[in-house]
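Where a number appears in this text, it was derived from the coordinates with a stated rule and is not lab data. Given the structure is predicted, the values throughout are model-derived calculations rather than measurements. Cβ atoms are built from the backbone, for glycine too; each structure is taken alone.
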Structure 1
Amino acid sequence: MLLGVWENRIGRAAPVGGRLLGERFCSRGPPTLAMAPGDVFEVESLADVYYVDTGMYDTPEYGAVYIVDAERPAVVDTGIGTHHDLVIDAIESVGIDIEDLEVIAPTHVHLDHAGGAGYLADAAPNAEVYVHEIGAPHLADPTRLVKGTKAAVGDQWQFYAEPKAVPENRITELTDGDGIDLGDRELEAVHAPGHAPHQVVFHDADAAAVYVADAAGIYVPSLDAIRETSPPPNFDLELVLDDVATIRDLDPEVLLYPHFGPVDEAPGAALDEYERVVVEWVDAVEEQVATLEDEEAVVEYFVEHNEMEATWGELKARAETGMNVRGVLRYLKS
């Protein structure tokens, strides 16, 4: 058995089916036990919920897919497709045969969340794909989505797999308030359009848990910090703040971040932190616009002064920063 201790957090891990399976007490404190691509952990505060590190952008602890071992087994989000085999292995490592998977639920159709949907649908012939109605056409025909993603992520495209189309007859469109029946629990889709108009968060009311999509920022476990996410073309600060308020009104005890991992101590403080972070981020970009006037100079300024290279590596940190600046610049002109 592998034993690791976090500050106010204990991680217990043991190999299961060739994967690392463990329980994490997910309060907020700097971890000494980090995850690596392919590792699977149980969400200790929820029954039968697991998450796998998908190795997104070749960056540990950046991209998670959640696995719900319900009467109708489900995954929430799917990753970028590149390492879909890790997701399939993780599903089977927690005791779910891939052919028994019934629900594939991307929180939105940005390809870091929905890029693996077609791959999983191919591997899981009995699964239905549930997605917000605005995003559904892009899963059936991802052509425009790919074009937009390439424009937004720049050099990061090298990490993506070309998405596979999901057959239209296997897509169920969601609107605000719709529920996904998992048999022993339900996931309610709550529209959260500030990051993207096709985004929902999934609320498990009985568990007081919210799968937050990108509506509550990016949680960085190694720093115990919340970071901004503001990609073009749809980032809207006012709607983002509305989304945070929407999540707060759901009164969650657990926030399940796709970027990255569960937070179950002081989730309200995490939401408060994101409100502060995202407002300060937009203000900082606006200040540099006034100072430098040239938009590319503004992008370059923040890229050169980013704080995440030690955590995410140079390529990911610089590309992510540039993308987030461009999203704010577009918002400020709207």
Structure 2
Amino acid sequence: MFPKITNLSAPKYLTKVISAPYNRGYLCEMNEEKESGKKGYNNYGTHLREKYNGKKVFKVIVDGNFSCPNRDGLKGYGGCTYCNVDSFTPDISRKAPTIEDQLLQGMERAKKSYKADQFIVYFQPNTNTYAHVDYLKNIYDRALAFNPDEVVGFSVGTRPDCIDAEKVALLESYCDRFDVDLEMGMESMYDETLLKINRGCTHAEFITAVELLKDSPIDLCVHTVFGFPWETREMMLNYIAEINRFPQIKFVKFHHLHIVEGSIMGVHYKRNPFPLFTLEQYTDLLCELIPLLRPDIVIQRLFGISDWDLLIAPNWGLKKTEIQHYIDSTIEKRGVIQGSQYKGN
């Protein structure tokens, strides 16, 4: 039923790493970076501070109990082969009985631990437009009615095959009150990869979805995964040219491939381990691709990690803040500047 992971021969710049575990994740999506100092790329933390006049703004993750069409049988079962939703969903989001409870606990923790001033309501786990538009409006309205005086943004994660003109219009209806962004997974631009990872959609569907947001007030954030072992370095760098050609893409999230418990790829990896990025190798790739990225795009994330008890590999043996510091310091030492090699579309 599932496409087999084949042709796992990997480029030489990828190697397998296993080391010490990470700490668990957060109720809120944080920007683990220094409060001051200019970086060589447009980072999300600076973007938020400038946009909201120095206020500390945090995303509060909400689990709306959605599914995915490649998970529930519409387009397949098991979801994307690398995915275990629990690996990026905070415990409170899993356990809190209502949306309101999730928001209350997430905001309270962000205020207590990080002195948060304002919030972005972030529907993250699974596909958060995978329902009838009437249901979506009801659940979005509930979330945005909670503590509206301190909520400045609304972020919704989805897939290219679960967005249409009616759902875009619904999201646009919130733009007069909130800054709205739609986070959509490209993951890879190659249909061969999308088939191997059981994505259930094609890159052409991604392009169609992106075109729906042309001239829209919604900001589009595109999510990619680097390090599928059958993709070459050149193939990964091509992601950037593809992203650059769509002016409606305002944000990106870059992830390295990591293997987690409870995923189909995790089963394959345990049976037949395949090469994954070391921190040094992944940072080298970032230093090569950031200069190619359109200079106006804001980078929300340069890497992603799962909870330590779910992570199989690669485990770099550092906390999230330490990984961020290593990447940022390497970018600075090498004089990397976002867009310095961008030649226009």
Among 1, 2, structure where Rg/Rh (Cα atoms, Kirkwood Rh), for residues 102-165 alone as derived comes to 1.02: 2
Source structure (of 1, 2) for distance in nm of label points 7 Å out along Cα→Cβ at positions 246 and 270, computed value 3.5: 2
Structure from which 68 was derived, percent of Cα pairs over 14 Å apart, for residues 254-325 alone, options 1, 2: 1
Identity of the structure behind 27 (criterion: relative contact order in percent (Cα under 8 Å, 6 or more apart), calculated), options 1, 2: 2
